[in-house]
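Please find the structures below.
Since every read-out is calculated from the coordinates, none of them should be taken as a lab result. Model, not experiment: these values are computed from the prediction.
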Structure 1
Amino acid sequence: MSALDLIPGELGVSGFWSEDHGSRLLSAPALEVRRMATVMTAHRARFVTITALPGAEEGGVRMSYHWDLDGQLLTIATCTRDNHMASIFDLCEAADWIEREIHECYAVEFEGRPHEHLLLRPGQAPGLGLRGEDE
């Protein structure tokens, strides 16, 4: 079996990969992202980035984690729970900047990490930068 065949089961996902704009997509609403990071790095996948899209189920943020596995782009999509998501930056150092950016733009609280400002001005609350509002 190939890594692509093994990954869904190792993530505890009962779905299959689908094709989506040049990427293989796996939808995993109840994904444990730290488990995902461990599984993907064990398969020697390289973390690429996270994309966030507001307005997902129940007002959450859709989080799509992008990985490169032997030249194939893999996207594993999930959703925040009460605008919280576990951090993976200690498992994938490259996730540091994008987690900080998503925190500032969408007010997602990444559990297990400090939040150092990237773009926010002193006193500006997370989530305001994207909407363009001031305090």
Structure 2
Amino acid sequence: MVIRVRDLNPEDGEKLRRIVRHGQDAIEVKSAKVLFASAWGFSPPKISQVAVKSVDYIRELIRAFNELGIAMLKPEWGPGRPPKFTDEQRKVFVELATSQPKELDLPYDEWSLSRLPEEAIKRGVVSSISEE
């Protein structure tokens, strides 16, 4: 069974047409073109050849449109992962990293990727940090 876009109502058709003609976001424009191609009767494998996207991606776009409507073209992205360290922690860590270990009465001349985080934890700058 071939998956196709549901019948477009006039409002959705006009919005898609406006996006294809005047859209500023390249991804949104390409997605609208994929939806139009499906509405015109092209199968996902045929659309994938023209759109240079995987068949699975085309099918996912069609499913999302059939379920959510035109709103799926403008996903609401989250702000991402919250910062792990405060600005103050970063400032103190940079000060530690730019200091000379000998000046801090440490038995080595240079910081290494293992020594610096270890010393930051010992000094209470951070509770944990990777060597990377």
Of the structures labelled 1, 2, which one yields -16000 when helix-only ellipticity at 222 nm (-39500 (n - 2.57) for each DSSP H run of 4 or more, over all residues; to 500) is computed from its coordinates? 2
So Rg and Dmax of the Cα atoms in Å, computed for just one structure, reads 15.2, 54; which one of 1, 2 is that? 1
